[in-house]
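Readers should treat all values here as calculations from the given coordinates under stated rules, not as data from a laboratory. Since we're looking at a predicted model, the values are computed, not measured.
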Structure I
Amino acid sequence: MPLAYYSRAATQEFWSEHWAGEDVDHLVRVASDSPLTTLIEALLPSTGRMLEAGCGLGQYVILLRARGRAVTGADWSLEALRRCRAAAPSTPVAVMDLARLAVASGALAAYVSLGVVEHDADGPDAIVAEAARVLAPGGTLLVSVPYWNGARRLLTPHLIRTGRRVRAAGGEFYQFAFTRREVRAFLEAQGLRVISFHPYDPARMWRTRFKRLAASLGRPIEPTGAGGAAPGPPPLARSVLKRLLYSPVSLRLFGHMILAVATKP
């Protein structure tokens, strides 16, 4: 069974409120330098129609289209899509239920969904089945979910107890975290062939803990220097830290998410 987290249900209202605090242009800039973007671009086919399902504010749709990909975005938050179009008016986005896409069967060369299918309390099957339907034979599917990584495995008893306590206090289902085996199982159940797995975002766990530590010490979380820019470590230190965080061992232990790559036979 996947590991369940409880807090607030990931409803349409939740996502509209979540994206309200984000700036589209800033997210596009972040995505342009992200290791995840480099990975996605290397895995996507060079041509053909593509869909990002659950695109939120559409930063990946905007960025990938600027880089020559024929990508459309779909999300169930109308407010998020309005903000996407306000930032980039020509971006093709539409409100859709990801379990009932307004897309013809076999129409897509690629389907991308980042951090979406884990929020369905009934599991990812309905959304993945629809993804398989709209993919053309030979099409590529990229789906990421929270990763039940090495650190989470060590903390599993604590995480389960915490989840039960939050649920008993009125918390609602929020998301699942999955092992590689579980991701493979729900993809293969829809006839997809799994090619590879790629953990990513190993710094997420550490960022959260450093912020809590700073807050407990009464220190500013993001201190600013002259001109308002947040000072960071020297370039060499950043480079070394990045290599450490993105080593295979670190990704297996601390990768917050895992990207699965599959094809439709």
Structure II
Amino acid sequence: MRFRSALVAALAALALCANAATPEQVRTELAARLQQQLPTLAIQDFAAGGAALDDALRAQVEQNAAAAAPLVEAGRKLWTAKFRDGKSLAGCFPNGGRRVAGRYPLYDARVKRVVTLEMAINQCRKAHGEALFDPADPQTMGVATAYARSLSDGQKVAVRVPAAAQPSFEDGRRIYFTRMGQRNFACASCHLQGAGKRYDDKVLSAAIGQATHWPEVREGSALTLQARIRECLELMGAAPFAAGSDELNDLEYFLTYLSNGLALSANPWRPK
């Protein structure tokens, strides 16, 4: 009971702090909190997710480093395939998509929405008269993002929150701290308060760094960050937001901003 009360108080304090703070102040505050909780890790270590906190998992990830190769190759074929008008996904992004993933999600003032990399892929396809990929389909959008993000391995996350995007950032932060579902958990319950602890047999990753290593390779499929968030919501007993929804886009925006300055490392293997 005392643990629950402490958890509620901690989350309330963090939320209150974030309400009165700029995005950078929020990021700095949460980074300091996580480093205090996990003093053996440097801030850049958080980019490895749960593998930074679990030696056995880290060894498994290294042993399965080649698992992403077929997915990346399938994504390359989609990325370079010619549309009916002779263009391709590669032609929609600077340098064919090299070193662009670290800027996503971004706020597009023209549509007044957060645009994820997946959305940008579909915007390209729509502009050239092609059918959209299902954001939740690992065989199309999953492998396309696996390839696109492989082109940015090592690039540092550099998401910006202009003044017009502040409401989107705040919406993502609000969702992250909101308790929901039958278990009455918030995302922050596990990944801030519980970071480094275990849930069942898995180490809970920290909020900072969570956005750097997607898609993940699970059972031969490319699992995007939004797909994983939807799985977590189901575990919480909450109805998941639709893939590509403003709620998930804003949540991804908030989470990715927290990882600013950390290096991308796409397509790591993970167990089921």
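Remarks
- Taking relative contact order in percent (Cα under 8 Å, 6 or more apart) as the criterion, the highest value among I, II goes to II.
- Mean projected area of the Cα convex hull in nm², for residues 62-101 alone - structure with the largest value, from I, II: II
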